[in-house]
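Asker: Take a look at these structures.
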Structure I
Amino acid sequence: MANKKSPKIVKIDIGLTETDRAKIADGLSNLLADSYTLYLMTHNFHWNVTGPMFNTLHLMFMGQYTEQWTALDLIAERIRALGYPAPGTYQEFVKRASIQEIAGAPKAMEMVRQLVIAQEATARTARRLFPVVNAADDQPTADLLTQRLEVHEKTAWMLRSLLEE
């Protein structure tokens, strides 16, 4: 019988220190938690919106949660590329997220207001990670953060516009 050897683990050597990779992965895990909470909130509101703006908001929320779903994978895969497990449970997301869950189904304009707050919170979480990413010279993560900021800031602006009289 042949002696089976366990596969040799290859050390990660992508030009970032272990310390920098750990800090960045931790920050991205917080962004993933906020992003997942925002995704879930937006999907919930898509399902439960009512009132005169039903069709407009239903479709708008669908576009937003669809975009957010794709982003979740990009963030999680960047964490994995840095050599860390991506958080993936409600318990981990609740612990890390800066966004509070909204119970039930608020009125349509309250949904919009809550989504503005959540979009901006997610943008702040992404922005807080830039000093660490820039100091480490981590361009792929900086690019991901820039893309996420652009989406969250634009979406917050569009939602906020609905609240103006």
Structure II
Amino acid sequence: MHIDYLAHHLEHLPTLAAWHHAQWGYLHPGDTVEDRERRLGRQAQTDGVPLVVVALEDEQPLGSASIVAHDMDTHPEWTPWLASVFVAPTYRGRGIGTALVERIEDEARRMDVESLYLYTPDRPTFYQRLGWHPLSREAYRGDAVTVMRKVLNPGV
């Protein structure tokens, strides 16, 4: 398994968009798979924010993760965000999610980002094991979520 920029593997955009839409489509009522594919395509860069990485094995996608400027419209004061961490169900339990999060953290450090933020409806324990700290528990788009932060470059 290796992790690379989605920008180098655009042929996987439809698969990733379908996975993301199935997982989080309820957070964006009226959104389509095509809308999500277009957004992912705009985020497919190799430097700066936004940025998407994809985990691959034998050039097949296993999952992905992103860094975006804003992920919660209720917290515009916080930026950037770890977002869209997803591993296909058949590949879960192999450390791929952890590797994707760590890769995004490394990308953010390289960009001299002081802190990253995220929100999760159901995985705060996973992120706490990776050094993330809860900031709040709140309602967001009809779901109870935990908002978290990780300091990467103190004092930047």
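Here, each number is a calculation from the coordinates, and none is a lab measurement. The model shown is predicted, which means the values in this text are computed figures rather than measured ones. Cβ atoms are built from the backbone, for glycine too; each structure is taken alone.
Asker: One of I, II was used to compute relative contact order in percent (Cα under 8 Å, 6 or more apart), and the answer was 18. Which one was it?
Answerer: Here the read-out was taken from II.
Asker: While we're on this one: For structures I, II, which has the highest computed value of Cα Rg over 2.2 N^0.38 Å?
Answerer: I
Asker: Quick check: -8500 is what I get for helix-only ellipticity at 222 nm (-39500 (n - 2.57) for each DSSP H run of 4 or more, over all residues; to 500), calculated from one of I, II. Which structure matches?
Answerer: Of the options listed, only II reproduces it.
Asker: Thinking only about distance in nm of label points 7 Å out along Cα→Cβ at positions 97 and 129, which of I, II has the largest value?
Answerer: I
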